[in-house]
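**Student:** What follows is a group of structures, each given as structure tokens.
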Structure 1
Amino acid sequence: MKKLLKTNFLLIDFGFLFYWGITYFKLIPDELLFPDYKDPTLVIWNWSFFPLDLVLSLCGLTSLILLKQNNDRWIFFAIVSLCLTFTSGLMAISFWAIQGWFDLAWWLPNLYLMLYPIPFLIQFSKSDTNTYHA
């Protein structure tokens, strides 16, 4: 389970850093943008995720560093990252569902963000911290 968690953290955390980099530099092709992506209110809505995504990425990467150092504090950072990742995906899906907008290109990644943390969080909640020693 730890290997799968590490893989997800690397993909998600660097993925978010990559996404925000290409978003900042406006490198996403127009045909891949969600409807009204350039509307000023939606630009603000999108950027409101930046602090959340940055914190979850920093927590995930910190968790991996601490895990490699056999530092038990990795678990705290992993749980925070997983909770914030779930929240980020849920917020996006909720917004688009309320809007009545559906596009698999945006929904699938956000559903993944929302759903992948759940088994790990359940595992953390059922186990004592000794289960997760490196």
Structure 2
Amino acid sequence: MPGKNLYEYAVIRLVPRVEREEFLNVGIILFSKGAKFLNCKHQIDVEKLKLFSCELEVGEIENNLKAFGKICSGLKDGGPVAQWEKADRFRWLTAQRSSSLQTSRPHNGFSDDLDATLERLFSELVL
């Protein structure tokens, strides 16, 4: 029997050189409308990033990833988008874009413990 909370998640991808379409999974965004849950987790593996021989600044990438967290949390310093409804924030965060930070298309599942599901997905897909 599936868990009681329907959720959606997307993988946050770092695309060092957009024209090459190579990426490194750096985070997870998890959303559940019914549970009023929106959270994300990220980590940059600097050694893997060096393999792409890119010129991206890790500090700049980290700041952009922190913005994902601020938007998920609805913090005022997350900008106007952070004040939107959670569903709208998730859709905005997972919208298709051509920048160096992109997300996969959303996937779904069921869970009784959304925090544990976020940790599991992060471990399986990012670490």
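None of the figures in this text is laboratory data; all of them are computed from the coordinates on show. A quick note: this is a predicted structure, and the numbers were derived from the prediction, not measured. Cβ atoms are built from the backbone, for glycine too; each structure is taken alone.
**Student:** If mean count of other Cβ atoms within 10 Å over residues 19-26 is computed to be 14.4, which of 1, 2 is the source? Present the calculation step by step, with values, prior to reporting the outcome.
**Tutor:** Values: 1: 11.9; 2: 14.4.
It traces back to 2.
**Student:** One of 1, 2 was used to calculate distance in nm of label points 7 Å out along Cα→Cβ at positions 3 and 27, giving 2.0; which? Could the numbers behind the result be given before it?
**Tutor:** Values: 1: 3.1; 2: 2.0.
Only structure 2 yields this read-out.
**Student:** Can you tell which of 1, 2 yields -10000 when helix-only ellipticity at 222 nm (-39500 (n - 2.57) for each DSSP H run of 4 or more, over all residues; to 500) is derived from it?
**Tutor:** Values: 1: -24500; 2: -10000.
The read-out comes from structure 2.
**Student:** Taking distance in nm of label points 7 Å out along Cα→Cβ at positions 35 and 67 for each of 1, 2, which is largest? Could the numbers behind the result be given before it?
**Tutor:** Working: 1: 3.9; 2: 2.8.
Answer by largest value of distance in nm of label points 7 Å out along Cα→Cβ at positions 35 and 67: 1.
**Student:** One of 1, 2 was used to compute distance in nm of label points 7 Å out along Cα→Cβ at positions 59 and 107, and the result was 2.7. Which label is that? Before the final figure, lay out the partial values.
**Tutor:** Values: 1: 2.7; 2: 3.5.
Considering all the candidates, the number was obtained from 1.
**Student:** Tell me which of 1, 2 gives 0.50 when you compute FRET efficiency 1/(1 + (r/R0)^6) of positions 83 and 99 (r between Cβ atoms, R0 = 25 Å, to 0.05). Walk me through the numbers before you get to the answer.
**Tutor:** Values: 1: 0.50; 2: 0.70.
For FRET efficiency 1/(1 + (r/R0)^6) of positions 83 and 99 (r between Cβ atoms, R0 = 25 Å, to 0.05), the value 0.50 is produced by structure 1.
**Student:** Sticking with this structure for a sec: One of 1, 2 was used to calculate Cα extents along the principal axes in Å, giving 44, 34, 21; which? Show your work: numbers first, answer last.
**Tutor:** Numbers: 1: 49, 28, 20; 2: 44, 34, 21.
It was calculated from structure 2.
**Student:** Could you tell me which structure in 1, 2 was used to calculate relative contact order in percent (Cα under 8 Å, 6 or more apart) as 25? Could the numbers behind the result be given before it?
**Tutor:** Values: 1: 25; 2: 36.
It must be structure 1, since only it matches.
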